[in-house]
Structure P
Amino acid sequence: MDVHLEKSEWAAKKPTTKHGVIPEMTLPNGAIITESTAMLRLVGEADEEDKLYPIGYVMKRLQIEQVLGLVADLTRAW
């Protein structure tokens, strides 16, 4: 389920989250994942056609990892 919060709703929601952060992803077994990069890797590796995060192609995965690292660098609070 995709839930969007208004900025005014965040203060009430924050204490109910796993680590006080969003986004959160709840897996079918009830486990909660809170890091965007972890979510992307999980979804990519669950792709049965091996196209989103290609396990057998090291150079393609390297490119994905570089982009994920760049996004993390650009969004880091300084």
Structure Q
Amino acid sequence: SDPVYDQLIGQAAAETDRDRRLEFFQQAEARLISGAPILPVVFNKNKFLIRPEVTGWYPTLLDMHPLKAVRLKGQVDGLK
């Protein structure tokens, strides 16, 4: 917890003048935002080259691929 932020919120809660209360809240909000971490949002684009004889492989949002479903055309289940 930030003692300065807590103090500003306390002052805002005790303030009866609307404009002064708003000033305290604005200062508290600015302090809160300035101390917040910045997390960039990144969307990667992947390109996949899959040979035509490969089946059962599909691009997924999480880039996780259940390889149990991937086959070569003509491959029989149970054979490796």
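Laboratory data are not the source of any read-out in this text; all were calculated from the coordinates shown. In this text the structure is predicted, and so the values were computed from the model without any measurement. Cβ atoms are built from the backbone, for glycine too; each structure is taken alone.
From P, Q, which structure was Rg/Rh (Cα atoms, Kirkwood Rh) = 1.55 calculated on?
This figure was derived from Q.
When relative contact order in percent (Cα under 8 Å, 6 or more apart) is calculated for each of the structures P, Q, which structure yields the highest value?
Q
For structures P, Q, calculate FRET efficiency 1/(1 + (r/R0)^6) of positions 27 and 43 (r between Cβ atoms, R0 = 41 Å, to 0.05) and state which one comes out highest.
When FRET efficiency 1/(1 + (r/R0)^6) of positions 27 and 43 (r between Cβ atoms, R0 = 41 Å, to 0.05) is computed for each of P, Q, structure P gives the biggest number.
Hey, distance in nm of label points 7 Å out along Cα→Cβ at positions 11 and 67 derived from one of P, Q reads 3.8; which structure?
Going label by label, the one that fits is P.
Where is distance in nm of label points 7 Å out along Cα→Cβ at positions 3 and 59 largest, in which of P, Q?
For this comparison of distance in nm of label points 7 Å out along Cα→Cβ at positions 3 and 59, the top structure is Q.
Figure out for me which of the structures P, Q the number 14.6 belongs to, where mean count of other Cβ atoms within 10 Å over residues 35-42 was derived from the coordinates.
Answer for the origin of the read-out: P.
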